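Computed from the coordinates by the stated procedures, all read-outs in this text should not be read as laboratory data. Since this is a predicted model, take the numbers as computed values, not measurements. Cβ atoms are built from the backbone, for glycine too; each structure is taken alone.
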Structure P
Amino acid sequence: MADDEPNLIDSPLSRTFTCDGITVEVCIYSLDTDPRWVLEVVNENRTSTVWEDYFETDEQAYAAFLEAVEEDGMLTFLDDQGTESETGH
């Protein structure tokens, strides 16, 4: 029986990123059935921030992350009352 689940493709741009003493995991991925890329940032408490929009390339996703850091700072990825957050960046 064939596995019908799509495979997750990790971007080589996914990485650990540290700035201003705050470290996050930048996760950029797509499914092998969908060429669009997802951007997710996970802080040290495993709280996830996921962009609502998809990206045409993994480079665009990483650029959006860097833009968020530039505009909002790393504090934007810290826990807000211990809940999982979603952003429309």
Structure Q
Amino acid sequence: MNKSHLISKINSRIPDLNKEDVEEGVREILNFFSSELSKNNRIEIRGFGSFSTRKRSPRMSRNPKTGESIIINSKYYSYFRPSRGLKSNSN
């Protein structure tokens, strides 16, 4: 599901809201998530799951074109951990 499909689904479930308000709400939520994750803050939504960042260690790799060994620096990545309830509902 992409963002426009999410907006359409929300708009169809809550017909009292106009599409522009739903778009603004979704945009604000996503901006908030991005901002908090960029600060390495954890976001927990009870009954759904938690979003956090994790650090990937530096490692050796190879350039597939040249075969040359290269070092890939450590970096942070976003991680989602579903709640037990969400896990059990998806099985």
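Figure out for me which of the structures P, Q the number 0.35 belongs to, where FRET efficiency 1/(1 + (r/R0)^6) of positions 24 and 56 (r between Cβ atoms, R0 = 30 Å, to 0.05) was derived from the coordinates. Can you show the working numbers first?
Details: P: 0.85; Q: 0.35.
Label of the originating structure: Q.
With distance in nm of label points 7 Å out along Cα→Cβ at positions 16 and 72 coming out at 4.9, pick the structure among P, Q it was computed from. All intermediate terms of the calculation are to be shown ahead of the outcome.
Details: P: 2.3; Q: 4.9.
Checking each candidate, the match is Q.
When helix-only ellipticity at 222 nm (-39500 (n - 2.57) for each DSSP H run of 4 or more, over all residues; to 500) is calculated, the result is -13000; to which of the structures P, Q does this value belong?
Working: P: -5500; Q: -13000.
The read-out comes from structure Q.
When relative contact order in percent (Cα under 8 Å, 6 or more apart) is calculated for each of the structures P, Q, which structure yields the highest value?
P
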Item checked: Entry that produces 44 once percent of Cα pairs over 18 Å apart is calculated, selected from P, Q -> P
